[in-house]
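Engineer: Structures are listed in the sections that come next.
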Structure I
Amino acid sequence: MDSNGFVDRMLEVVNKVSNQRHVSAVRDGFVALIPVTIIASFWILINNLFLDPANGLLRNVQQAQQWIDLGNQIYNSTLGILGILIAASIGYKLAISYGEDSLFGAVMGIISFFLSLPATVTLADIEGNEVTVAAYTEAQISATGMFLAIMMTLISVTLLAKFSSMNILKIKMPDSVPPAISKSFNVLIPAFLVTLILGLVEVLVIWFVHVDIPTLVEQFFQAPLVASLQSLGGVLLYVALSNFLWVFGLHGTFILGSIGEPLMLTAIQENMNALQNGEALPHIITKPFIDSFAWMGGGGMLMCLVIAIYIGSRREDHRSIAKVGGIPIIFNVSEPVMFGLPVIFNPLLGVPLIVVPLVTTTIAYYATQLGVIAKTSVLIPWTTPPIISGYLATNGDWKASVLQVILLIIGVLIYLPFVHLANKEKV
């Protein structure tokens, strides 16, 4: 098989994975909720950077302290119910892919999520006595429960679509009945069967395994997946594969983001929860960590390449593309440079495209692990320019911005020899 055939085959495979209905539903569901998480991040940043009674910039302004309650209220109403929101969002998107009613898909996602949660919680009263009450805790329905919400929504909406396609399960209504009502009755039996199946699973697991489904999912699925990406080896593999796909003209950050971003978004939500509660932040690898230290200028750390071209390139074609693509690069949009030089299908520039993000990610990982910079705890838009992004993502740690400058310099130094080689290549 020639190189073009190999690339075409790879493109076909990755497109199938990326466009698979369940993967697409998870990806699109998260994208739909990005404004919600950014709003929550904004108020966490305000509360901790400005209003925190111990370290906030406005800690001595009494009137400012009163606004902490506002930030807490907005946080509880956004990130505090993120599990419910993601169940609705993914259910909506997945139902559309099956040609089912999208609104009922969202409803089924929420129902299935709650079907998997314990219906009671044990609390202690003021005298220390344990009391069992019918309630759901924020820990169950917030970012902590997001992975369970994803699983249950994918299962429930898929079952609903399969049952809805069976004519024997449809309730035929007279033609005089309005279509909306008729449609509701058509989904009645399928929805009943889905809730029956999922409810039975929850009850049987508790009876025979003596543990609830959230605990089971956390122990056997969520924790291993998150742990794999939280290791240095795991994140370097993710970064390397993303940029390897870019070499072949494939949008690696988009393709692998369908798998990695839900895990990294879960990690940043848990960091945000810990920050809100005054606890130690549990995770190093989050989405803003990758955006701030591995994707400066987009995939391949192409901001470093543009700067290296300004410094050392004698090729007018490269310098012209760098000038055109320089502004988008500031906002981490790499496509003009990636396809304009081109960097894709370019063996010479493909090497630093993969190597530079591996180096910057490794340095940032150890800098965070050693406490040189703070862990990321604020979800920022991926288009936030470097230096600003490091400061905001780490909740106002100026050392993160300094690290970004250092990483850019290192990246430029790695790209420069290849830029010089490109000069000779042109000759």
Structure II
Amino acid sequence: MYCCTLPFLVGVAVAFAGLSYVMYIPIREGVVDTSQARTSATFSRLIGIVGGVTEGLGIANRLTVTRLITNLLMSDNKPPPDTDELKVEDYVFDDIPVRLYRPTKAKNPSPSVIYIHGGGWTILNMDIYDDVVSEFAVRSGYIFISIEYPLAPENPFPIPFDTCVKAALHVFTHAETYGVDPKKIAIAGDSAGGNLAAAVALKLSELKDIPRLSFQWLIYPVTQAFSFKTPSYISNTDAVPYFLSIETMAQFWCNYLGINTPTMTKAFRTNNHTSRKLKQSTYASYVDSQLLPTKYHPSENTGLDYGDEEISNQIEKIILNPYFAPLMAPDLSGVAPAFVVTAEFDVLRDDGLMYAQRMKDAGVDVVVYNSPGSIHGFMMWSGGMPKYADADHTIDMFVKYAKKQFK
């Protein structure tokens, strides 16, 4: 009896200890919705542990496991059923899968928002965003069109960008087919989707044969791969990752770049991917902390006298490409008006704030909302992931903004 019971008790103790480690999420002071933050961080930590084990055993790499788990828990791989408020239809725009969310109260033709989902260019899909985009459509009364772009690293830059541009142009040139008003089209996206939305908006601003975008809605967008030493990276790098950390962003960028090697990701993570010369170039002024609100100005200089010149020369052409990293655009004066949403406790906070300020400095009409006490991903809920406390307020702000811009 004792011999049988002891291994069982040891097993229970080990399992309990492991579960306690996964579930114990210290929340930093100031985070408003601790429940959502803890759920997000627990989900992220579980995926990291499982991915690390499977990769260590040679079964599958972390990215494969992350895709598998997120798809399993957050997606049913089919459009949501029609309701009294919303009709959802799948289409193919020039070989690109898209999902159109048409509110029953939408006008005909209707203003429309092209939506590009997040996920570090490597994970998630439009199915996982059904709950989010459906609510955006119903609350606003506008048609939303979600793009399923090919994921990196199998499809590195510029493939996702080119795909989104192609889909956006299809909306403009075939607007009447889908009941869309071609003169009232906007673009939106969150995180990596915010990067793509900003890049597409930049590209569309350079085209003269289509109507001007009504606006761009950028939700905690990724805008630069130049510096991992912005104040938001520094102040949040040691915090619980809440879905995102400097290590994760280094992996995402390298996957999007198409060069995800341990050497390259370490260079990004330690900010050695840009040379000393590049850190002192004009491009550094695009990622200057002086573009931020005074309260976020750093108390000390982060240093410019380091960097791997060989790696920098290898990737410089891409990371300075505005379609890869919109903050690197030398001129933003022609882009559409913007509503930029950032989260206070997010490593990407300054990416969004800097991009917003540079657009303002270029004469673009910009509204900024830095959600207090919020974390990265607070505008994402699906598959049991709770809605963050400030999500409804942010949606209300978007609806009011969009109504004004679509006049």
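What follows is calculated from the coordinates using simple rules that are stated; it is not laboratory data. What you see is a predicted model, and the numbers here were worked out from it, not measured in a lab. Cβ atoms are built from the backbone, for glycine too; each structure is taken alone.
Engineer: Distance in nm of label points 7 Å out along Cα→Cβ at positions 103 and 279 computed as 3.8: which structure among I, II?
Structural biologist: I
Engineer: A further question on this structure: Could you tell me which structure in I, II was used to calculate helix-only ellipticity at 222 nm (-39500 (n - 2.57) for each DSSP H run of 4 or more, over all residues; to 500) as -21500?
Structural biologist: The structure behind it is I.
Engineer: Suppose you compute semi-axes √(5λ) of the Cα gyration tensor in Å for every structure in I, II: which one lands on 42, 31, 18?
Structural biologist: Matching structure: I.
Engineer: For mean count of other Cβ atoms within 10 Å over residues 39-46, which of I, II scores largest?
Structural biologist: That would be structure I.
Engineer: Let me ask something else. Going by distance in nm of label points 7 Å out along Cα→Cβ at positions 135 and 295, which of structures I, II comes out largest?
Structural biologist: Numbers: I: 3.9; II: 2.5.
The maximum falls on structure I.
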